[in-house]
1. If FRET efficiency 1/(1 + (r/R0)^6) of positions 19 and 155 (r between Cβ atoms, R0 = 41 Å, to 0.05) is calculated from each of I, II, which structure is the one that comes out at 1.00?
2. A value of 11.7, 36 was computed for Rg and Dmax of the Cα atoms in Å, for residues 235-306 alone; which of I, II is the source structure?
3. Out of I, II, which one gives 7.1 for distance in nm of label points 7 Å out along Cα→Cβ at positions 203 and 331 as computed from the coordinates?
4. Suppose helix-only ellipticity at 222 nm (-39500 (n - 2.57) for each DSSP H run of 4 or more, over all residues; to 500) works out to -12000; of I, II, which structure was it derived from?
5. Comparing relative contact order in percent (Cα under 8 Å, 6 or more apart) across I, II, which is largest?
6. On percent of Cα pairs over 18 Å apart, for residues 267-322 alone, which of the structures labelled I, II is highest?
7. As an exercise: percent of Cα pairs over 38 Å apart, calculated from one structure in I, II, equals 13. Which structure is it?
8. Comparing FRET efficiency 1/(1 + (r/R0)^6) of positions 11 and 67 (r between Cβ atoms, R0 = 41 Å, to 0.05) across I, II, which structure shows the greatest value?
Structure I
Amino acid sequence: MAYADGNKDLILVLDTSLSMVGYGGKNIFDQVKKSLVKFIDKLEEGDSITFISFDTTVKMYPRVVISDENDKEILKKYLSVIEAKGEWTYTMKMIINVLKKAQELETADKKRQRVIVIMTDALDDPPPYKRTERFSIKDIAKKYSGKDWFIFLVNLGDLKKNKRMMEVQREFEKEISPYTKIIDAEKHPAEGIEKDLKKHIDSSEEEKRLRERSFFETPYFIGIVIILIVLLILFYLKRLSQLKVKGKLEYWNHELLDPYIETFDLTRQNARSVPIGKGIGCMLNIRDIEIPEPFHLTAMREKGKIQVAISAGEGATVDFVNRDQGKFLNSGDIFKVSNYSFKYIAE
């Protein structure tokens, strides 16, 4: 049977030392087992569970892949026979076995997500004959650095006294996987296992997705793009605001024997395009000019330079007097439109 890439390989590790049943602490073992039963009920089809119990020794149960309710019942049977009778808490051996198993699961199927859950009320109380061994996550982690496994340390003891758990969490996070968290379930083991653990696993998947997304998907990149777009718009608006017709225009009716020359200030119009003709809509309104439609002087950017272009309206022509016909006006150019002559003087 094929399962979705998003399925998880869970490794559930349970402390079975005597402290879990009240020797030197509270008797929480039965409560923890009942909560794990409810946790198992929430597993999704395709998820797998590997149970590991540890005290003086480490015991690993066969991996079960969830395909129906019968598989969950198998896991519950494993759980039912687990007892807390160990005299010591041999953490180093447990961690070595857990990381080795996680690596085996990753090698078998890299698409699935590895989730390690270690439930204990204390850490690192090895048997006397092993106490000379130095417990070092760093040494153990050499083969497992840079993993994306989810690692949850479910604290069932006094976290304030158990400073070593916080150290282990930091070492796991630094040396093995950034997705390492402590779930404090000392006061409410049932809530910690049944609710908080599931919530943290689900939120870690989202955290992983956010952390591993490409730079181009991050808010930083999106923010940069927005800033660049705003800057481009401002730059365009600034350039557009610079496109204004500037200068002066002298004009006269050349059909008169002694015409009166008038001057029109183009700059004062503060416009990109100045319509010239007669009637409503013309910035320069000449009552006796004989054209049906206005002609326009328009500011345009040509090779980085702002120039004034001239365009005739319908039914009219523009004829240069002092030089050959051109699209842009030079200072001093004289041109005729119907019965009027114009001289452009640049600013």
Structure II
Amino acid sequence: MEPFIIATGTMDYAQNTLIKIYTDSGLIGYGECSAFPMIVGETQDTCLVLARDFAKLWKNKDSLALDERLSELHAYVANNNTIKSAFDMALYDLAAKNEGEPLYKFLKGKAKPIVTDITVGIDTPKAMATKALDFKNKGATNLKIKLGKAPADDICRIKTIRDAIGMEIPIRLDANQGWTFAEAVTVLNALADEHIQFCEQPMRVYNDHLLPQLRYETSIPIMADESCYHHQDAERLINQGACDAINIKLAKAGGIHEALKIHHVAKQQRVPCMIGGMLESRLALTANVHLAYACEGVIYYDMDTCMIGHLEDPIRGGVIFDGYHISLNEAPGIGAEVDENFLKECERWVI
């Protein structure tokens, strides 16, 4: 893919792993994850090593005993949520296919209109403004802007973008933990009148205890991303008054199973959620849309992963794009597979 720059580093290629689970009924479950080392601490190589171990754990066992299968992964190794999410996804794909229905219906969801934002990576103010204007001219109605560098530079980036695109389109900021508390206060107050919808993860997770004070000293809503991996994190953040919204990502949560729990906690407390991603292909992106359909409290959509630099699309079926509008077909399960000709060129392991 084209290089993608955020506050914590640059991704030159998408570090994705595909899981295929074969069953004696003839059904095949597909799962995908995208390792993002600077955020989750996993790489494609670590995912592949554990994938072979996980496959051995599950061989000749009941794929429909979802709780038991996922508990085995958690008992085998702590954390490593990214690769766990691919196995989780494959199980849900199989479970929905076994019932002969799309995954979102298996999850008791219903279709709803989804319009994704589109992300502008960190660059010079002029380059970012040019890209933002191009997205606007192509029909984007919501922009996500990566920040997290020197405050003066970040303020200049947003003001330059605003000069280029005008004020009507809302902007979402994402600092990816790049600021100190003082820097976050400076930037957010300086941008208070720039039609900012919210700011994701302004500070390092070890500064979570400062988020309530940041919310007090600034007016732009705060969305927790790297601070929220599981539903216990969601409970902690909400109870502390540390965020206005939560970004749910399968690669952080370990899959759909835990993502549903995060959504449940947030919905109970009337905290809205967003479905986001790393650098997944349309396979995992399709699973994200099913999850969004199943979660009433998800009202923000950051589903542009394969629109921001992927140079290949090996997925068959799956999510349908109409500009920035996203919809699904009604195929059973996730409804997406991978072109076998593409897979022939990939490294593979069979357990």
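1. Answer by label: I.
2. Attributed to the structure labelled II.
3. For distance in nm of label points 7 Å out along Cα→Cβ at positions 203 and 331, the value 7.1 is produced by structure I.
4. Checking each candidate, the match is II.
5. Top value of relative contact order in percent (Cα under 8 Å, 6 or more apart) goes to structure II.
6. Once percent of Cα pairs over 18 Å apart, for residues 267-322 alone is worked out for each structure, I has the highest.
7. Clearly, the read-out refers to II.
8. I
Bear in mind these aren't lab numbers, they're just calculated from the coordinates by the rules spelled out. Worth saying up front: this structure is predicted, and the values here are computed from it rather than measured. Cβ atoms are built from the backbone, for glycine too; each structure is taken alone.
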